[in-house]
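**Q** Several structures are given next for inspection.
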Structure I
Amino acid sequence: MRYVSTRGGMADRSFSEILLAGLADDGGLSICDHYPFISDHELDCWRGLKYVDLAYEIISRFATDIPAEDLRKIINSTYTADKFGSTEITPVTKLKHNLYILELSNGPTLAFKDIAMQFLGNLFEYILTKNNQQLNILGATSGDTGPSAEYAMLGKSHVRVFMLSPYQRMSPFQEAQMYSLDEDNIYNVAVEGSFDRAQDMVKGVSHDAAFKARYKIGTVNSINWARVMAQVVYYFKAYLAVTDDNRQKISFTVPSGNFGNIYAGHIARQMGLPIDKLVLATNENNVLDEFFRTGIYRVRDEDDVHITSSPSMDISKASNFERFIFDLVGRDPKIVSELWKQVETSGYFDISKTKFYQDIAAYGFKSGSSTHNDRIQTIREIKSEYGLVIDTHTADGLKVAKAFIEDGVPMVCLETALPAKFESTVVEALGHKPDRPASHDGIEDMPKKYEVMAPSVDAIKSYIEKHVGA
């Protein structure tokens, strides 16, 4: 398997060559040069596999330059019952006929990001140790990527983490998970403004090839291909858990802000997994829902980004969206480059009157949005009907899923986090605090270590220089 850029300006590279990089040199994203296809026979053979074995079967088709024995060791050391509560890793819970929840929040930071990030941490350690290299990870988080990345990189001697987050725009629990860490290789920076400002800073550094090379800058954001690759596994896991044979199609509903989680579902569908619909759920920051409804992708100004009770989706620039558009326009990098030039100069692009917009239906995408009142009502309904307490983002997903459930087609909603991470909204909905693992008791009261910074590329560069040295 080789990897190319969505904008066409990068010579094809191996998996290991793109693993440690952020944006491609041309500003695009690395993407596989083809999607491996899984036959009916192979899918049949995968029924009954343990998660670690299923993960190897899928990941090995993308990470083709890592020796099989080494890759198995990395996967086996990642997906353990000690880290994820059981060997199931991502259990499926049936709510009622045709409606399921895929549990993705049993990892160390109680969020779905752990599924990929724990693997990425071990993968980084393997590559860096093998090549005797150091890596300085620069990332931005809206709430869940940051804790997952930092917990995955704890104790990794070859890695430093510089994580940017929107100042006072995450839940207290999310802030505490990150800011309470007092590790020598972890640096937390709270950026004044929205997540998009933090993400722009990461991209600004990534565009400076000389700085990236000098300070060995890499990324763990969802623009890192290995993250979305690892997420593909649980789509196959859910399908095999819900169905008895390959004639059955199922649909997925995915709360989505940066488009990485649902893009993994798109990859699975392109690989031949019998997916009917991929339903994208947004909150009040409905940039992606607007695109799928109208064909217009319009990023929001800073003042138009809503602060919501599902803060991990308070995003107006969806990084992974470019990879889907690459497929939608026939993998033509010239078209992708032109569309993103329009975004940079005008703040939007419009494909509503092109054949590309009509082609979206062939990929199975649907979408919808949710509000704070919807979240409150859905949390109450799910607790009343099924005795289950869910987080705010999962509530967005379940609310949107209602409009797309069909007889005979199971709908699997992806859980994104445990409700303990968004305690105040759960209290508003149910009148009591959600349960939390004992390991996280009192986390909000711990001392916090972070630095507040204006949204400036130069400022974060200076900060990295100061802490890394020449």
Structure II
Amino acid sequence: MKYSSTRGADAEHPKSFCDILLEGLAPDGGLYLPQTYPVLTEDELTKLRPLSYADLAYEIMHRFIDDIPADDLRKIVNKTYTKEVFGTGDITPIHTLEKNLHLLKCSNGPTLAFKDIAMQFLGHLFEYVLAKRHAEINILGATSGDTGSAAEYAMKGKKGVRVFMLSPHEKMSPFQCAQMFSLQDKNIINVAVRGVFDDCQDIVKAVSNDLEFKVKYKIGAVNSINWGRIVAQVVYYFKAYFAVTKSNDEKVSFAVPSGNFGNVLAGHIARMMGLPVKHLIVATNENDVLDEFFKTGKYRPRKTADTRQTSSPSMDISKASNFERFLLDLVWRDPAVVRELMRKVDQEGGFDISHCEYWHRLPAFGFISGASSHADRMRIIRNVWERYKIEIDTHTADGLRVAEQHREPGVPMVCLETALPAKFEASIVEALGHKPARPTGFDEIEARPQRFDVIEIDAAVVKAKIVAVVGGQGG
């Protein structure tokens, strides 16, 4: 399995999985994708159906990761997906709300968000690859709330790894801030940026695009621009499909709360591999750039001033990085077209494919979309509590709100739960009139000492911070 950039770099000299794992963003600013997707036969799907989560993860992952010995990869997978880490051997159990309406519980990990499922794997993977190569890495990431804590909990104490995590200052929930900023590990460096998530993401890309700096300071990524994250997320689409069907003749639709497009992209990869998915429902909040694209063919990322601060803050994103990966598939894998479309985004503020052949091809990929408002979220949270006695968070509510618009008779609808409601306490109190339950160990987390720096929107300041820390630690 070989990988090249969505914009064409390395197409003639593609790279291995471990190379792109450590590299993050491609040298031309694109994102890495496998040159082909493995496609599973009917017999192979049938053999996967009864497997445990860890065994299923290995069977999916080894098709993308062929430069790690099979025994070593299986050990990494088995060390990651345990009842001790995720509280259940199912890892991502299904909770049936009613006939053909299910929640995929993805928030059982250490930081109570779906990001743990991939990030715990990535933590072990980084440590393994770095040890084999006698190397180290300085991870530079951006978070809108959940990626940061998941990455930091997965990487804290890991040998050869430092994490520099950028987040939008005062635009995450108090719980999310406390999860990240209360970590005192020396290899974890939190930086709050006076802007929105897209500003943080732009800084990460600006630093990564300085190739000399990137190489000298060994800059890597754990955002969903890292293909390793996407591979790990593909697994739970297979697990959910097998849990709600009895045979491979059935089709299932997935409703996915979407910000940076990584989670729903993993569903797209699963579908391309042959999983019988009818629809992938892209659920946005008021920051509805993706919804606009799938309905009109126009992709117009908003500027900082036009990005709304909402009660589902992890989705307050207007420039979805992983969308570029899907674009490559949409335009018949032509990186020259992707380069031109992304040039238009950078220089003209967006692009419009509604009058060209790509727009007519879009339905073949099964995507549909919708947007949700604060009032919608509050209503859905109340309804789910009243009807099913289940507390859900605001992002999961976005997914259920859009799912209810697209349910079809006889087609199971699986809504991805993306975080536990404890992370968004104020919204749950507003909707239900009581505080959400908190898992053991998270009481009074907001009262713990916090350690972080606040900066303006400036890539040079972040570079200086990296230089100071890496130099100061001898490295």
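A short reminder: the numbers here are calculations on the coordinates, not readings from a lab. Computed from a predicted model, the values in this text were never measured in an experiment. Cβ atoms are built from the backbone, for glycine too; each structure is taken alone.
**Q** As an exercise: distance in nm of label points 7 Å out along Cα→Cβ at positions 77 and 269, calculated from one structure in I, II, equals 1.4. Which structure is it?
**A** II
**Q** Shifting gears a bit: With FRET efficiency 1/(1 + (r/R0)^6) of positions 141 and 253 (r between Cβ atoms, R0 = 35 Å, to 0.05) as the yardstick, tell me which of I, II scores highest.
**A** Max of FRET efficiency 1/(1 + (r/R0)^6) of positions 141 and 253 (r between Cβ atoms, R0 = 35 Å, to 0.05): I.
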